[in-house]
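Only the coordinates and a few stated rules stand behind these numbers; no lab work does. Keep in mind that what you see is a predicted model, and the values were worked out from it rather than measured. Cβ atoms are built from the backbone, for glycine too; each structure is taken alone.
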Structure P
Amino acid sequence: MKKVAPIDQRKADHIKINLEQDIASALTSGLENYRFVHEALPELDLDRIDTTLSLFGKKLHSPLLISSMTGGTDAAHTINMRLAEAAQECGIAMGVGSQRAAIEHPEQASTFQVRNVAPDILLFANLGAVQLNEGYGIDQCRKAVDMIEADALILHLNPLQEAVQDGGDTNFAGLAKKIEVICKKLEVPVIGKEVGWGISERTARLLANCGVSAIDVAGAGGTSWSQVEMHRAPDEFTRQLAATFVGWGIPTAESILNVKKTIPDMTVFASGGIKDGLDVAKCIALGATLGGMAGQFLKAAAISTENVVEMTRLAKRQIEVTMFACGAGTLHELKQGKLATIT
């Protein structure tokens, strides 16, 4: 029987825990603090609501992103293929999980490769930024992009997850300069992404100075990766350490505003506790370009491609009805003062 490498086992654990355990943050996304101003006379035709946009040279049918999740195992390959098939059919963007497993074990590259079923989608490669302090550089970044024929590279930032993970990589010192080098040398755009604890004004400024083309705020309010690590902790000390941070982070809504306040022209992806198309629409109204979901897509993909397609179609229709009922015919108009704060 083939021995499973530790990184493989971690990926398998992550899928299992995400599907079976309660791993929600104790915080909410903050989106519940906003509501759209309803227009009883919207002067629009629902059938002509336009949710299309162009990003990084690709046209999207709606501002939806299948957020980075997985890869590196047989189960992950099935999930990625189903997600990609649905993204192709529905015309939305998709990210894959961290490709470190495939960089270190090239035979696993196929678990990330989806272009054969999704030739047209906006596709994001993914590596942990901390690996730039562990010997990775421009060559590994190019390899990740080339491996899946990606349109951009996500460098994910997960200091808290690494800090509470057994054997995590915790040297985040001097990373900004190394991210800047990648942004300058890589032939495709670089996206800075949190994994569920949000982006502060300071981090937004640092990432902008590095030259990233977009920031995925991945705010608090959805999956808590400290809770995920709690469920796979090897001992009670590590379990209690991870459990401490269930309420940590910057909520998604606050994170979007942090970035837009600091770097108004920065392209923002919103993820973290987004439940449906109404939440995506709120994120767009706050200044985001895309709204990403992970957990719901993972659960749908564990069943079938059709389930992912159905979920995507529902989310798109929810966005369209939201826009119709608040008088926004386009995504640009959705950003023009359509939200009210709940007091």
Structure Q
Amino acid sequence: MKILFVLHYPPPIHGAAAVGLQIKESKVINSTFDCEYINLGTSKTIEEIGKRRLVKIFRYAGILAQLCRSIIFNRPDLCYFSMTAKCTPFYKDASLALLVKLFGIKVVYHFHNKGVATRQDKYWDDFLYRLTFKNTDVILLSKKLYPDIQKYVDKKRVYYCPNGIEDVKVMQTARRDRNTVELLFLSNLMESKGVFILLESCKLLKQKEMAFHCTFVGATGDVCEHQFQSKLQELGLENYVSYVGKKFGKEKEELFAIADIFVHPTLNDCFPLVLLEAMQYALPIVSTPEGGIPDIVEEGITGYLIPKKNIEILTNKLELLILNSELRTKMGSAGRKKYEKEFTLNVFELQLNKVAQNIIKK
């Protein structure tokens, strides 16, 4: 059985690209199917995402040429698309998917993002959604994400496959022996990830005289380093907060290992892989009930889900965890067990493999 995977893989590094690379390198997938891969991304850096640049047109033309060669000369049994949900990236992805459907090849869309429901009332988008989703199967990361596409896709055509990540050998640290509790934020510096909300919360923690330090890790996005540092000075947090830039491999693992609490007060997310990484390291998580996050973070068991933009509640939950090391340990342990049961890379690969076989045979 032949599968053409049209998906994102690095560069740049983001959630969908990380999953795409996992699929591309999966022994389970590649030993089951005759696979071909096309990189769907037209952005090569985080800064390029969402910006109109002439070079992207040439990259898109290259993707189109690869796709045409594959569907004409290789004729896959299934074409897997890592579909973007809205706006210009959706128009790009939809045009490619419709071309494949025109050749009578079965298509499945795997969404690692959301936003269809925010555009479905616009005439042109509604028309394209109807055309693109017609008689097509869809893979979602969580049942909580189905309302985003329910206008266009019957439940019978939806499969669920939560992301998973490769296990790492967790470094052992004496977290309880430190007087200062380490908070960790790891994502791109973007307002939608709750960067400024967490900084405001850190200001309140400082006023409450909490013994803490918060490390921000990640590439700059719509928040540049100058803006971030200016905000630190404005809030008087120079001795409480650090920004260390992008970290990978062992350096990133060391930051997880020394952390006590993982904080992700996101405003717009789907199924953040970074939360699974935090669970690997047995960290209690404070996040928001955004997208499929409630499937990852169990309220009061593996962490807390706070209302979006609610700085006061975020601060209260962080204060509770800062003052209670036993609670941190208990929640972190529960998170580690949940990760081992539901979110390992092997679980993800086997589930995706099963879904793909079912769609081809259907």
Structure R
Amino acid sequence: MKGSNAAFNEVVTLKQAKKLIQCMAHEQSFLLLSAPGIGKSEMVYEAAQEVGLPCRSLLGTQIAPEDVSGVPRIVGERSVFCPPRILLPERPEPFCLFLDELPACAPDVQKAFYSLLLERRLGEHSLPKGTWVVSAGNRLQDRALVRAMSSALVNRVTILQIRHDVDEWLVWAQRSGIRREIRSFIATVPDALMRPVPADPVPFSTPRSWAHLSRAFELAEKGGLLDHATRRALAFGRLSPEDAAVFCALAEESSGPVQPLEKYIREPDLLPTGSSARWFILDCIRQHVRDGKADALPPRLINRFMRSLSHEHQLILLTGMVEKWGEIGAESAMFDLLKKVSAG
């Protein structure tokens, strides 16, 4: 990609990338590219653990060329390069070699990896048969101190562009013990899982940010410190400001974690009583209906939900979407609202 800013259009999820690695990484080297914080490193460790391979990692920004090629020593009348133990352990058993932040390596370090990536070889030494070679890093557009990679390096690896997947993350989050209020919020606001990298060095929402925030809440709660002020400080220190503000408002005003949107339609009494939280949920329901995700609900439920709301809230839901609400059977509630507004 040297001298080019062309973007890849083909992307895979972490789960798909994991299957490809487990199937092919013993013969072909991979380079995983994505925005920061998506969970590439954790996925590589998990992929290796699932097949029983120990995982050894090198951080590209903290190594020199000799950390790859090794240092020489004299054996008889010849010099022999001795690779570091992390790349070539004494016991010739397969392992997963994870080269993190490969695109951030200095050019000399990237060059030192050429034979390792293509031939699984360090000088005259070969990696144990069955060893994986997987690397990862961020993209040029992510402003993450990434260097342009040479065509020689690019041609030695299979590049996988990784995208986040909300459903995959929610499954992982439940399995990993991520707090329920965070899982509920992401299920309701999927876009909040991963925000674009901001131009300025400020916190922004990523899967890693949410996971670390969950752990921070756990520690603060264990220490008896988790009040409104602490929650806001921790959230704004990890997330995009808009996500932190809405998440904290919901946590402070609602009686519990965010419910699936259809549950609010079926049981309007579950709507939060706090003004900010209530407006937020209603806006999410509006988008839910606009996207056609409420089409299968019975018209009686739609009408009952609409009638449970104040005139002001009903009008907000209907603005610009009268036809869509009519399509899902809300004509009766809309007619009642029209009569009341006209009479008023």
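The table below lists the values:
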{"quantity": "Entry that produces 1.43 once Cα Rg over 2.2 N^0.38 Å, for residues 140-251 alone is calculated, selected from P, Q, R", "calculated": "Q"}
{"quantity": "With P(r) over Cα pairs in 10 Å bins from 0, in percent derived as 5, 20, 23, 20, 15, 9, 5, 2, 1, 0, 0, matching label from P, Q, R", "calculated": "R"}
{"quantity": "Comparison of P, Q, R by distance in nm of label points 7 Å out along Cα→Cβ at positions 36 and 324 - largest value held by", "calculated": "Q"}
